[in-house]
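Next come the structures, one after another.
Every number in this text was worked out from the coordinates using simple rules, so none of it is lab data. Worth saying up front: this structure is predicted, and the values here are computed from it rather than measured. Cβ atoms are built from the backbone, for glycine too; each structure is taken alone.
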Structure 1
Amino acid sequence: MQSWLQAEWPAPKRVRTCITTREGGVSLPPWDSFNLGDHVGDDPEHVAANRARLAAELDCEPVWLEQTHSRLTIKAQPGTVQNADASWTDQPGIACTIMTADCLPVLFCDRAGSRVAAAHAGWRGLVGGVLESTIQALQTPPDQLLVWLGPAIGPASFEVGAEVRDVFVSDISAAAAAFAPSRNAGRFMADIYHLARLRLQAAGVTAIYGGGLCTLNDPLRFYSYRRDGQTGRFASLIWLG
């Protein structure tokens, strides 16, 4: 579909990606219209129809996860819905799939085009080590990985408390640069893209792309939980052709 996005990165040709938008589905407001989340109050039949259309359009098998802001990374298993926040595969036609509506979707592939992964990285997942867990699961030297950061809440919109800043800075001191004082006393505006890059770099990843698409400020294309409360979820997928 024309409104869907692809990762812009120098990945091997057989690595395929898709980031859906909220257009082109059957869900009614406030989930309008291409909601893929089955846990947000939408009509299950509408979600099923949207998911079926996604699989047919992309000619792959999305593997959905029950996401809980953990660091759990699994090998993608078609026909199952496992509790995890990242998945990987080395099998063609199986799409590692995550859903977001402000959290950061992170796509991985190796330079050989033999393995791919997708991770759900909100701030809790970042602190908990979901990116590091995904790198470990890929069993590939970090400098042989390419990483793309998808649409997430931008640094001008992501306000957090001092406790969130403190937990990042206590882990990586350079993370202080990812926080700017908010106009609200004792609170900060956080750059989740910068935080992800710092953790990826600390893990040895050198090829990092993407960033800069804000879900909250783009209501025509993206769902945003912080903006709308009850809303849908878009998906970021990666697979081998």
Structure 2
Amino acid sequence: MLLVLPPSETKRDGGRDDSALDLAALSYPALTPQRRETLAALARVSKTVSGASAALGLGPTQRFEIDRNRALRSSPVMPAIERYTGVLYDGLDVDTLSAAEREFAHDHVAIHSALFGLVRAGDPIPAYRLSHDSRLPGLPLKRHWRSAVSAELSAHAGLVLDLRSEAYAALGPAPDGALYLRVVTENAKGRRVALSHFNKKAKGEFTRAVVQAGVVHPDDASLIEWASGAGIRLEPGPAGELDLIV
């Protein structure tokens, strides 16, 4: 079982003392060539403030993001699931997970980064700025990541549940047989309506519940049955989708 999360624009500073990025320490080693190319392209564009601002869509108050990118190779690292912040990761609330729950998360949660491709929850990464819509000269991110990430997801044996946004899913579509989690609400007529901003919190809380339960579900039927017992409304949606009803 693998839950695939999106990253977030916002990230924590800091990390473990005397640590630095080591690509060999990341999961999915087949992605190392793409990671090296992306790091090199980001380093090139970060040489000037104007070039980095244009490529990354940054404003005057976000100069610190350029400084982060310039220090990528030497800045300290922390587990990816701790690095990312924002609404989804607030719902996940990793700081209150036990050691056993963090270990389960590492085994069964992946995060799709525009810089590193797929990483596991416990993989050590630095703070950085690169988004799905960033424009690195000579390196279109969609073309760069799409096949490689899709291949890694296709190689996974077992249930793959995709919690990514459409923009990140386009950087590496999940294979046939994977399921996309859609967060919906029901209106007065019982019609299901997709949520926008609030879907992130629901996805984070759902991921937390799965991690805390510690059950490896072989298929969607098992996941749905567990959710029902946990007080979570999870039901089949359109083909290839599960509806999380909030």
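Here distance in nm of label points 7 Å out along Cα→Cβ at positions 141 and 157 has been calculated and equals 3.9, so which of 1, 2 was it run on? Considering all the candidates, the number was obtained from 1. When Kirkwood radius over Cα pairs in Å is computed across structures 1, 2, the figure 18.6 traces back to 2. Looking across 1, 2, the calculation of mean count of other Cβ atoms within 10 Å over residues 13-20 that yields 20.0 traces back to 1.
When helix-only ellipticity at 222 nm (-39500 (n - 2.57) for each DSSP H run of 4 or more, over all residues; to 500) is computed across structures 1, 2, the figure -6500 traces back to 1.
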